[in-house]
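Participant: Following are the structures in question.
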Structure 1
């Protein structure tokens with residue numbers, strides 16, 4: 001399933017300032033309840049409530065090629081994380097890559113995401 005992205009800058013700012021945060025050596029994850037989730041669920045073709053995801057990669061990590069590679073690896077790590085365990089829905093999730101992320105593979109990023117989501121209590125108990 002395609003990820004639903006955060007498009008507005010003010011939502012990133014809210015997630016940074018008011019959201020819960022979990023930090024690992026490779027990334028920082030910010031989670032904030034999405035107050036527009038019910039409205040967006042009505043607009044969704046299947047009526048599903050989903051998480052909106054934002055990926056942030058700073059220019060400090062490298063050039064455009066490096067930043068794009070890190071974004072692709074973050075997306076794949078997030079997909080792998082979602083395949084193994086279900087995440088709670090109706091949240092804004094912002095993932096900020098740190099300098100250690102540019103040397104990691106998607107499996108390593110998945111492990112960092114697992115740790116961060118576990119700290120934040122984002123996994124559903126099924």
Structure 2
């Protein structure tokens with residue numbers, strides 16, 4: 001679950017570690033928030049071919065999970081806790097983390113620091129660890 005796999009794989013020469021990890025996956029699960037982020041990024045840059053690739057990728061290999069009341073509640077509670085401790089978290093990152101938490105998923109991301117406070121399982125495909 002995460003943008004890392006789709007945006008890195010679309011590069012002409014993706015990172016070897018990410019490509020190897022990506023190639024071993026049969027399917028992926030994305031938050032609807034992740035899908036919005038990818039569409040925004042590709043549309044903003046008018047990357048029509050990459051957008052077509054992403055649409056096909058989602059159609060073939062991705063299950064998209066929506067934001068429920070339970071996910072929204074958990075996200076809001078966590079963001080509130082973090083804010084009271086001086087930790088700023090975006091709504092998008094919080095909803096993605098809440099989706100991973102609710103469904104017991106490992107969140108694949110290069111930006112481990114953005115999600116480290118949530119207590120969810122994280123994986124950085126760029127790392128050799």
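Participant: Identify the structure, out of 1, 2, from whose coordinates helix-only ellipticity at 222 nm (-39500 (n - 2.57) for each DSSP H run of 4 or more, over all residues; to 500) was calculated to give -13500.
Facilitator: On the way: 1: -13500; 2: -17500.
The correct label is 1.
Participant: Can you say which of 1, 2 returns 35 when relative contact order in percent (Cα under 8 Å, 6 or more apart) is computed?
Facilitator: Numbers: 1: 35; 2: 29.
Only one of 1, 2 returns 35 for relative contact order in percent (Cα under 8 Å, 6 or more apart), namely 1.
Participant: Same structure, new question: Out of 1, 2, choose the structure whose coordinates give Rg and Dmax of the Cα atoms in Å equal to 14.8, 43 when calculated. Intermediate values should be presented prior to the final figure.
Facilitator: Numbers: 1: 14.1, 42; 2: 14.8, 43.
So the calculation was done on 2.
Participant: Then there's this: State the single structure among 1, 2 that was used to calculate mean count of other Cβ atoms within 10 Å over residues 69-76, giving 18.1. Before the final figure, lay out the partial values.
Facilitator: On the way: 1: 18.1; 2: 15.5.
Computing mean count of other Cβ atoms within 10 Å over residues 69-76 on every structure in 1, 2 gives 18.1 only for 1.
Each value in this text was obtained by applying a stated rule to the coordinates, not by laboratory testing. Just so we're clear, the structure is a prediction, and the values are computed from it rather than from any experiment. Cβ atoms are built from the backbone, for glycine too; each structure is taken alone.
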